[in-house]
1. Check the numbers for mean count of other Cβ atoms within 10 Å over residues 83-90 across 1, 2 and tell me which is largest.
2. Using volume of the Cα convex hull per residue in Å³ for the comparison, can you identify which of 1, 2 gives the largest number?
3. Comparing 1, 2, where is mean count of other Cβ atoms within 10 Å over residues 219-226 highest?
4. As an exercise: distance in nm of label points 7 Å out along Cα→Cβ at positions 299 and 355, calculated from one structure in 1, 2, equals 2.6. Which structure is it?
5. Give the label, chosen from 1, 2, of the structure having the highest value of relative contact order in percent (Cα under 8 Å, 6 or more apart).
6. For which of the structures 1, 2 does the calculation of helix-only ellipticity at 222 nm (-39500 (n - 2.57) for each DSSP H run of 4 or more, over all residues; to 500) return -14000?
7. For structures 1, 2, which has the highest computed value of FRET efficiency 1/(1 + (r/R0)^6) of positions 179 and 483 (r between Cβ atoms, R0 = 30 Å, to 0.05)?
8. Work out the source of 2.3 here, i.e. which of 1, 2 gives that when distance in nm of label points 7 Å out along Cα→Cβ at positions 587 and 627 is computed.
Structure 1
């Protein structure tokens, strides 16, 4: 059968593409030599592609770690010391925090290794090698196949490949699609499960500026934390044990203390989560005009409730700190993304590109026949999916995210379904995974707060998405949303963590019977049933058509624009992005410089404010100018920005200089540039990094933990040392 991907694969393996736009893109390390090395070196990089990615010797990739599957970290010492963001380790820091030992407020520094704190469930994953396996995965795929037949063949090919690959002990395989399923790569990995907390600054440093400064430049946040990987005596992965020893890496990053200057080369190496660079204009317009505003409004209501409760009670602040930060993070990101797309005319730029695409395919009868219907179909399908997409976002935000009781109902509903469909075996299999999750959730759960969120958001959900007839019948029995909330939370076992966990110790029959009679379970199940029958199915049917069209569109772009360089969307796999230290102009008459300093922290200082308070010791160090050897002509650098293309998942990624040394720690993007997930704009898209000198200063001078700095290798490449 004719293979639809032959030319696509050949394009990547053999065709040399002229470089067009420096700094944009998230590139696969395996392909740097053919696609990026010359451009990177023209921007100042002194390394080779093999220095960055090699399977034959230690290279930069061997110091880059997928931290818990949601962030990036890097090895910075020969003793397995890991550096990542404070916000990446926030959940672990919070889990060790009590009112007596308040590591969020006061920070934590392990003076000896036996004081380093274990973290159940946290892992560090290394990439051993990457392979392009497109030819094997897309073998026997033909144009004439239905989508179901196509996916079935791909699944068979994946399983066949996995069974044929020879792995070393502890190695695992992940195979992921790229370019909307037009290409596939295999990642061989090794995972270490004993990762311990070593050090963290207090929130007043690690989270300075909190939600007000989130996504904002100028920034003054020391967003870092230290962990350590432990291994068995043979340096292999092992579950936590007091007998484990610090991991010895294949490579760790030396640290440059020379600082950064305008236009210095920067490379960010990590695991970016998700981007959608190749969406068509109707999709971008729908995001800006319909979907983002709805999600922003929902989270705005939830955040106002949580903020008031956290300010009123220190214990609630500890309980809800991580939740609040998580909810607020994308709330503010969506605001900036929408504004950035409007200011940069993101929709108009997409339309202009699509007009160019249409003109080119119109010049060839064959191309017109093959690709001419793609853009009109996008218009039609996105119009059809819009009402379902909106209701889907309402459901996910209300029942799947912000109202914790409804979120728990969804998990319990699956437990009941497993019992009814698969008996005790299915029930017990799922219960084993559910109980640890619920234990963690209830640890930081406040029934009264959740009830207030329920009252506010369920009314909003009903007005915009509809609860459905059964749930509405339940609501009418109570008379108002407030009385509904009071009745459900007052009579249900689900909002009571102790009672709920105790119930799960009963027999499956008892648990299922109690849940099906529980008022909150009945209400949540009714909302879910209405959503599944009237929104989810319809949405998924249309979305599957869009996904096929998007894959065809991606292949068409490669075909129609043979002189353009395309990079794959982020999908949680290892990528390299490169750029330069650079300020930017967010609006007329305003120019941002690329570096901030400790004096900016003091300018923002508000005594007693939970976002802008400053530790007394940091003030004393500032007043004495006691910066050790980490200052820049008497000033203490804090953060800097560059033109690297980053997204969520790049948090904790190292900022690496032209010589392969660590110069900073990526943790955010500027607000105006959050549109980069959809439409990168070099003029305003900037990533924000903690200057590594500030990290060292805080560890050494503030944390009195020079023993940790002594583990590291400090270099002065600009001074030839």
Structure 2
């Protein structure tokens, strides 16, 4: 794509946030100026800003720059531009925005009129037709900025202010604009806190703007995804394919992000405001994710026990400037501070106010103050520390308690709204029902509540669906580039709508991830850090899983039969688990009465997880050892004075270039030396179980001829993975 110049405008105080957003979108050539950030990029980059920026106001694409000291020079410069390249004359509409700074033309309305005349007269001269004017949502909006008598003419790709997200169907008195709500939340570090699973309360929610913007941030929903109008949609140079692909990407991210949405609630003393908030939340499709109640401020302490330990209280309290009496407002601020201190001691508080002195009445400790304008009113966003923060260990312990309670509550019947299905979607729903009947019976017989229900059975619905009790983990295989992005997203929408219907579970219990080829340790990298884990049962053993924070859940379902084999062979054996991940194989070995277990992994996170899985099943004795180490280095050092193991499980990554490892590991290239070193640690009659999920893996039998090698891939393939025989390959290896 050809690169060109663009300019993105933002309100006072928001330019640094805008610059950060552009950097996060991969836009590198930027320059921050007064009132805007300029960048060099592709048209797709500009579309991405329109779709994803939470604080931008307009995205402009300059097309001309000329001197205009008089209105005649302005008119002539406009007439000479090739407007026919941007819009047709007949049946189309235009609008002109004109601004002037230190220039001789200072009457903005007359300047806009002359620009419009120039465009219209060019079309009349060429075609005899002319576009009409639509100031609301024109087919083409033109922006002219006159600075020091130099005119910059731009196409307004946004069309109208980007703060208009499209979800505000009901308003209230003195509403907070959407981009300002986002700026408040960004100042409060809400995206980071949301990833950690913090809750959010807006006790004075008005029409719900802060709640909606917070939810869209936490769930990775594009702020422009609900808008039906942008300035480029009817522009002749509009790249429809690029826009279609961006919209499809945003829809996938929304589906995936919704599973990571933390607990969010709001309220207001005004019943009309509550009704407005509920209507706006429903419009954006989050009615089942955000709760709003008619509640007085002083009633919030009673809700504290039902909310997370840590969170963010954020609000836009009334200002004396617009509503409320300044002389009485200090009681409100004092009450807010008391509630935070007494009932929400581990919660931060953030607010926007035009009177910073009122904030002192909260009694809270201020750690940041940022100036913003709320319309014409200069304001400050004030961020206060949590009165008594809790440790991460305490948060984690309480989280487990909360989850156990939630599991009980969520077994209640779920009322689902009937949806109209296409013929293809009906086929998918029927296949899901058929699989559920067959595999559900098999799972109950085998005492497991975790199994693969569907694995791209129908080509049009290329997803894997795994059940974990009454929760669902969905992985969408990346669609080929030959597939229309809109069609692929529609199929995904079908999947996400049908699963709750067929399985009779809440949509909130579904986690979606896009499955594609990962390099290095990406397959194990964190996607979030909410630490919201669930307890599930497999073969009578309990495990912690996490459906949201990582690409994988903590329990590889295709290794279920392999784990059962380990349990059967572990009795009275010293067991070694290399590249142990969350230690599920170790749990099976311990359940099979292993004499001892050694669990080796490079990640502290997964070793802690392994310990917790063992403790969950009552295995916490001294005979179970956990080693944090690079498995390759550990194996090399173990060769010198080898400790012997009667049973070893070796399930290495396909590829790794982790920063914690020297060099690059490749299972195909390095498996001979890896297996040889590992087998050297076996007892005389010991068994090594080696597995890999590399689909094109070839075992180098000749290079390993000194060992007895038996391919048990088919025997370790569980019933729910019979459709995918290449899910893994597995061998037993013994000393010759």
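1. 1
2. Numbers: 1: 173; 2: 188.
Sorting by volume of the Cα convex hull per residue in Å³ in descending order puts 2 first.
3. Details: 1: 26.8; 2: 22.1.
Largest one: structure 1.
4. Values: 1: 3.4; 2: 2.6.
Comparing all candidates, it corresponds to 2.
5. When relative contact order in percent (Cα under 8 Å, 6 or more apart) is calculated for 1, 2, structure 1 comes out on top.
6. Numbers: 1: -14000; 2: -10000.
Label of the source structure: 1.
7. Comparing 1, 2, the top value of FRET efficiency 1/(1 + (r/R0)^6) of positions 179 and 483 (r between Cβ atoms, R0 = 30 Å, to 0.05) belongs to 2.
8. Numbers: 1: 3.1; 2: 2.3.
The value was obtained from structure 2.
Values in this text are rule-based calculations from the coordinates and carry no lab data. Here the structure is a predicted model, which means the values were calculated and not measured. Cβ atoms are built from the backbone, for glycine too; each structure is taken alone.
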